[in-house]
1. Comparing relative contact order in percent (Cα under 8 Å, 6 or more apart) across I, II, which structure shows the greatest value?
2. Taking 3.9 as the value of distance in nm of label points 7 Å out along Cα→Cβ at positions 39 and 223 derived from one of the structures shown (I, II), identify that structure.
3. Among I, II, considering only distance in nm of label points 7 Å out along Cα→Cβ at positions 159 and 191, which has the greatest calculated value?
4. Can you say which of I, II returns 21.4 when mean count of other Cβ atoms within 10 Å over residues 87-94 is computed?
5. Can you tell which of I, II yields 2.2 when distance in nm of label points 7 Å out along Cα→Cβ at positions 15 and 255 is derived from it?
6. Can you spot which of I, II the value 3.0 was calculated from, given it is distance in nm of label points 7 Å out along Cα→Cβ at positions 31 and 199?
7. Using Cα extents along the principal axes in Å as the calculated read-out, with 78, 72, 32 as its value, let me know the right label among I, II.
8. Can you say which of I, II returns -9000 when helix-only ellipticity at 222 nm (-39500 (n - 2.57) for each DSSP H run of 4 or more, over all residues; to 500) is computed?
Structure I
Amino acid sequence: MFTFTEERLIPGAKELPISFDMTYNPDGRSLPVVIFCHGFKGFKDWGPWHLAAKAMAEAGFFVVKMNFSHNGVDSENLSDITDIKAFGDNNFSLELDDLGLLIDWLTDDNEEYRHYMDTDSISLIGHSRGAITVLLKTLEDNRILKVATWAGAFNIKKYVELEEDSLWREKGFVPVSNGRTGDIYPIGYQLKQDYLDNEERLNLQAQIKNLDQPILLVHGDDDAVAPISNSIKINQAIKHSLFIKLEGNHTFGGSHPWDSEFMPEDLEDVVNETIEFLKLI
């Protein structure tokens, strides 16, 4: 099946743009929309995510992979994190606002894409820390029909308690290393301040029981980054959730860069389970 991918930029929640790509079969059908959100130190063009998008497009979805505006990936170089300042200035409110702006753009009556999208059917997928963002967005935005998490994180406080408060506040940042590249990223205290200022919006643990939309939780049994206990806790909090344990690590066999034309088998299983879930009425 022929699929088409196009890159786009729109203004983000602050001064930086949101970059995203759309993968779909342009045969004139109105396709349900799926938005993929990356995790901490992730980005839309990481590893084999493009192959996951292609497989979902071939299954009949209009697939959008986004970079949050402050994930550190410059729109002129989509292959890695290079804007360390932007990365350190990111926070959960920015990500929620970015995702809302993207949904606004997709649901606008634009001549270019409106014939290809069924904007009454919008689903979100969040990988790793992206799971926190998509769950919070689903709780606050009734345009979202379904949500799926891949190797999802759950405890938002893990990210806002990176350092003892007074030390973090005094230094102004916490250094976080990227195990893949060895780079050090300074995470500004503003990340914690954002949480303190917006706890009612951002406290996922307190709100999760209110999520009514269908939810799929997929987790690998060998995840050393976001242990499977994260999805187990979400599953316990949301009685109607569908929890699937699969073989695999945090990225389901993927790595960056990814040179093969095929997905790793573990990721293929994740994508197939997600397609089946999204196709359920």
Structure II
Amino acid sequence: MRKRSLLSTAAAYPHIVWMVLFIVAPLLFVLYYAFTDPSGAFTLENVTALGSHKTTFVLSIALSVIATFLCFIIGYPLAWIISRADPGRQRIYMMLIMLPMWTNLLIRTYSMMAIMDDGGFLNGILAALHLGKVHLIGTKGAVLFGMVYDFLPYMVLPIYTVMNKIDPRLTEAASDLGAGGWRVLTKVTMPLSMSGVVSGITMVFVPSISTFYISQKLGGGSFELIGDTIERQFQNETTYNVGAMISLVMMVLILISLAVMNKFSDESEEILP
């Protein structure tokens, strides 16, 4: 038993070293720079500088919430349809969902630019149909489309995984007892799949609020999100510390959202049989 305990401890050392080097140490560096000036002296000026980025924070949170909501509205019924399909079709559907993820985010973003640009594929079709052109690049709608397109699989996969494990006899029993389709969905399927919903919301919201490349390319530089602001601050030595403070605030926001989601997840598990 002693030998096994020593082996378990030794096996944990590489993971502990990895966490210290790549999780704890970067967080400590961010914390240090957030409360110091370029000379290394302690200061609270970085905190007061956050006021000038209030609009950026509000816009980033708003777009992230909307993108997460759209992913849920699209992803939940999609996951339900896939989970109710034959096993062979399920594999095909999941492959189609995952296929875009095999391509680098940079290439996918440039592809969306080629589609939505003023002289792109979409406007070419509209011009051929004499319907006029639509200006998409540089708008918040284009950024939302990019977020939903890139992060939708993160919503579908956890919901599908949970739904696929739900015993179909439960929904059949609810139907036999007189529950209609909507009642079965809201009283049986949704409560049983809530853990997947919570995971999906978390997995979409976190990258949405921290994204910067999608907003840079599809937003056309007409507005900034938190990720864009952090990148710009770190590119200048005089604003490096302000960038660290914004990063710290964003980490706090993400931790709060994770805590809230975990609370909902725990409450949903309590109602399960």
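1. That would be structure II.
2. Attributed to the structure labelled II.
3. Largest calculated value belongs to II.
4. It must be structure I, since only it matches.
5. II
6. Answer by label: II.
7. Derived from II, not from the others.
8. Source structure for this number: I.
Every read-out reported here was derived from the displayed coordinates using simple, explicitly stated rules and does not represent laboratory data. These figures come from a predicted structure and were not determined experimentally. Cβ atoms are built from the backbone, for glycine too; each structure is taken alone.
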